[in-house]
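Right after this note come the structures.
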Structure P
Amino acid sequence: MNTQLAAMDFRVLRFLRLLLQTGSVTRTAELLEIGQPTASRILARIRDLTGDPLLIRTQTGYQLTDHALALQQPVLDAIHSVEAVFQPQDFDPEKSDHQFRVACTDYATACIIGPLMARFATIAPRIQIDVTPLVPTSFSMIADGEVDFAFYAGLDVKGDYIVKKLFDDTYVLLVRDGHPLLEAADRKGVLEPSDIVPFRQIEFNYPTLERLRADFVMRVGHENPSTVFSAPFFTAMPFLVADSDAVAAVPARLGAQLSKFTDLHSVRFRTGAKFPYYLLWHERGKHNPAISWFAGEVSGIVA
């Protein structure tokens, strides 16, 4: 790199722009509010850098050289480029086609991403959301810039992350229409884990930092021979319980969604269990207006 260019400050570009506009060193110095000696030194530096006098004395006065005239647009472009570097970031969701990369389970996809997409169709129609499964490596992917956000429940994640708690959720029991437990639920108002012991149970496996683990909320103690199936997909539960007496415990927010769109029933289920749900992103996105906007929209959806 040219050492003189490396040492050049922005004032040199401003001086050159004004010189090309005014054709006068004196007028340029006045506009910049600098003395004539300082202006002469800056002009000398620019002449050294360009290898051209830029301004010459003629019989009719000072005139810009051909090279100086050819520099007018490049200098203006250079100034705009430098100014753009220091402009605050701007984000207009209505016009943006930004893609947000999100790691989550199907729980967040159904209860948060789904409502977000409905809202974005109105306020940010070109915004894209790319959902990938929440796996142990999702958090390192955020650190590496491969994922923007993760939705997760109560995991012990360490690192340079911003963590925003969204809500606490409890559990409901998902059963088919006409299930024998519905009468007991109507009579008692809420089912206990002991009520479901006679029935086959479908269990959810949730991701941790190391592996998938079974969610034990339906079990009496830690052993339950009635568990016949386990899956890492909450939204598979309707297909698994719809035609049998099997039952599945699902988060209350998801149960409410499923009851809207299926013939299944979400029954109050007293386990004492609840879990916090979080949105996580990397510290480097703290001042990114797109990241802040998305996090704000998520908070609004779940409120």
Structure Q
Amino acid sequence: MDEQRTAVRKMQEYISDNIMHEIDIADLAKVSSYSPWYARKLFIKYLGMTPAVYIRRLKLSKSALRLRDEDCQIIDVAMDMGFGSVDGYQRAFRREFGCNPKEYSLSPVPVWLFTPSLIIDKERNDINMSEIRNVFIQVIEKPARKVIIKRGVNATEYWSYCEEVGCDVWGLLTSIKSISGEPVCLFLPKELRDPVTNEYVQGVEVEPDYDGVIPEGFETIDLPASTYLLFRGEPFAEEEYVSAINEIWDAEKKYNPEFIGYKWDDKNPRIQLEPVGERGYIELVPVRKI
């Protein structure tokens, strides 16, 4: 079973690394070390879709971000992403997101981007990261901002949020241009919880005067300018993300901000960034001057 999951993850990694190129089942079979027939079967078993559908959806989502952020021609995006024609690209884009790519490029609205997670066993907590590793800490200032969030009811961390609200929320949040460059996960203080059990949410930080579309079922909260301690661990292998997170949590528990003239601030949310192995796991913990 572990070998199968590893094979699927290798196929996902290959697709991510080569999304701008032509990818066929023979390529995926080679990296998975299985036959084309069995590689496709495993892909469907663990990801619920064929490799072709997975690749098409990922290409469309990458193209949507280009249309949102770049001054580019539809034909260039279509050709760069490997679509045979502009018409075919436009039809696929509309089926995926419900709007025409030209309309979207002129006036981007929140869309449900496809943001697949790597196949990793979330129960693996025994990864050996016992060698000496560094945690980097720095003081940063966050400006006043709005955060577009999707609340749950009882979610306290990522997995309970996914089970309650859904893991695909991240894709929609990614489609909204953020002042911090990416969506965020927030551990809300009691004053910002509604209901009071709603501790963990996912959201995207936008300008205080944001007047764009708020997706149905989402809302905004206002956060003041505030100071944070940024904790960042060393890069890690993707399958070691649980240990990488625990490493930072342990560092936060041990650290005394009074050494640098601060104390913990329980009126602002703790912020969790997406675990990305190549940059190290990052959390921001609010503080205020003593």
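What follows draws every value from the coordinates through simple rules; no lab data is involved. In this text, all values refer to a predicted model and were calculated from it rather than measured experimentally. Cβ atoms are built from the backbone, for glycine too; each structure is taken alone.
Tabulated data
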{"item": "Identity of the structure behind 20.8 (criterion: mean count of other Cβ atoms within 10 Å over residues 58-65, calculated), options P, Q", "result": "Q"}
{"item": "Label whose coordinates, when distance in nm of label points 7 Å out along Cα→Cβ at positions 98 and 194 is calculated, return 5.3 (choices P, Q)", "result": "P"}
{"item": "For 2.3 (distance in nm of label points 7 Å out along Cα→Cβ at positions 146 and 162, calculated) the corresponding structure among P, Q", "result": "P"}
{"item": "Value 7.5, calculated as distance in nm of label points 7 Å out along Cα→Cβ at positions 18 and 242, assigned to which of P, Q", "result": "P"}
{"item": "Which entry (P, Q) yields the derived value 21 for relative contact order in percent (Cα under 8 Å, 6 or more apart)", "result": "P"}
{"item": "Structures P, Q, by Kirkwood radius over Cα pairs in Å: label with the highest value", "result": "P"}
{"item": "When distance in nm of label points 7 Å out along Cα→Cβ at positions 26 and 210 is computed for each of P, Q, the largest belongs to", "result": "P"}
{"item": "Parent structure of the calculated result 13.6, given that mean count of other Cβ atoms within 10 Å over residues 50-57 is the read-out and P, Q the choices", "result": "P"}
